[in-house]
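Pasting the structures here.
All of the numbers you see were taken from the coordinates with simple rules; none came from a lab. Everything quoted here is computed from the prediction, not taken from an experiment. Cβ atoms are built from the backbone, for glycine too; each structure is taken alone.
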Structure P
Amino acid sequence: MQEVHGFEAIVISGSVKCEIKTKTPLTIGAGKSPVDPLAPDIPLLRDSIGRPVIPGSTLKGFFRSGIERTLSALNIKDYIKLVEDLFGTTRVEAYGSRLIFSDAYTDRDDAVGMRDHIKINSTTMAVEHGPFTQEYVKPGVSFSSNISFRNIPLSFLSLLSPVIKQADIGVARLGRSKSRGYGHVSINLLDISADIVWPSEMDSLSLSFSLPNYGKKVRISLRKSENKISISDSISECELTGDMETKPPILRAKLKWSDVEKCLEPLIRGLGK
């Protein structure tokens, strides 16, 4: 069995395409007031050609906090340490993220609208500030991003699923001005592409990943047969099957997100032991 410590070697990596569609207005602030006095008071963050963009750091924070809420509600012991192993930490000893979120872009040139708002003082109920103008992304605008992963059991990707469901019903919202009804989005993950470093002469592999903060090791078993690959791990005991697209030494496999999503319940059971 090959034991992998941190990211000294990348043996499993890949990506999932993430599609985001706004259900209500969405605003991701540019972070500073514009110099142009005619510009809106709260401008949108935009890409180099002027279209709105959702930063990868915003998506990472959104999914991280959603996974934390889910594991906390399920009474998973030391869940914060597990989240640190997945998303990285600067506490005590710096540790990189196993999940990497790219910026999300849209191809719509007509994606932006503008609204006037006022701020009400909660004590006096009088106007405290305003009116001020706020840019927003219109409902019905689609964005595309990629979630990359490295040295993570594929069943652990199922932890993204509850966050997607919370977003769909409007419990988890993205961006600013949530109290005004902004930030309701739907999120769709497409099938997973995984690259595995695989010695050509071997039909099966055994790997061990350390989760140093959480204090556990995860054993991963991989088998290939003809054009199929099977992957399972010692925590979820969920077996996933994918189609091989390339052969070793860098084996690429395609797995269905719907199959990975089904690993959530056995993974939660395994984490609870």
Structure Q
Amino acid sequence: MTCEPVLFHTSEQVLSSFARVTDPGGLPAAVVVDWEERGKERRQAHARMAIGLVPSQSRDDPAALARVRRLLPQVPVVCRVDGPGDLAGVDAAIAGGAVEVLLPMVRHEDEVDRVLEWADGRIGVGVMVETREAVDRVDQLVARPLSRAYLGLVDLALDRGTTSIFSAFTDGAVDHVASHVAGTTAFGVGGLTLPGHGDPVPVELLAGEILRVGSHFSFLRRSFLRHLASTPPDAGIRAVRDMLAGLSRRTPAEVERDRVAFGDLCRGEVPA
């Protein structure tokens, strides 16, 4: 199974560096434009206090979608809208040429049904599983015709009141969600950076867990760009893909060894 890296960044400088890349292996599988704003500032402030982590970048400007389409026309664009009630955002994503919208902070399948009805097949609809209700009702969520489901570790930790973003891995929540999503739609979890990085949890161990649960994609986290330093971004994406390919060849015994090492290391820890 292949797990693909998805870029969560839309600056002109970063996108322009990819615009010159012709090898698909050096391009992200998709780019996410982030229009989520509702409740984000409050959650970020709480995340700093509860788990010592700032969870996400600020909202993308309205021109971000057009910028991605102009500079990377060959790469699909996913728009995270401002909550499951943001129907205007769905229309804006459709008008701008996005292939999917991603609904954050979903709590009930009725919210998804409303967006699916509004979209009426004009665009794919994905959900972020990052609330207790979404985890509990994941079987109902994936009974809908979704384009993808992504388990957000940071917001889920905040919603569940846990102090480690990795508790969803160590207490079985990720496995629970993955088992229900399997065979229904694309599943994603976690975040990736360059091999050799990740503190206090090495990215190789996290990537091993991402693959173990059957993830089809994962976001390139903000530290990916910082860890690149002078490395061209396309070379960085190739390195991430090579790491994932190598980990996918592990034996069952090696997968279990890495699962145990991950659990021993990450309980109560926060990634860089």
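For structures P, Q, which has the highest computed value of Kirkwood radius over Cα pairs in Å?
Max of Kirkwood radius over Cα pairs in Å: P.
By the measure FRET efficiency 1/(1 + (r/R0)^6) of positions 181 and 221 (r between Cβ atoms, R0 = 41 Å, to 0.05), tell me the structure among P, Q with the highest figure.
Q
Out of P, Q, choose the structure whose coordinates give helix-only ellipticity at 222 nm (-39500 (n - 2.57) for each DSSP H run of 4 or more, over all residues; to 500) equal to -13000 when calculated.
On the way: P: -5000; Q: -13000.
Label of the originating structure: Q.
Consider the structures P, Q: one of them gives 21 for relative contact order in percent (Cα under 8 Å, 6 or more apart) as calculated from the coordinates. Say which.
Q
Identify the structure, out of P, Q, from whose coordinates distance in nm of label points 7 Å out along Cα→Cβ at positions 157 and 189 was calculated to give 0.7. Mind showing how you got there, number by number?
Working: P: 0.7; Q: 1.5.
Working through the options, I get structure P.
Thinking of P, Q, which structure, once mean count of other Cβ atoms within 10 Å over residues 213-220 is computed, gives back 17.8?
P
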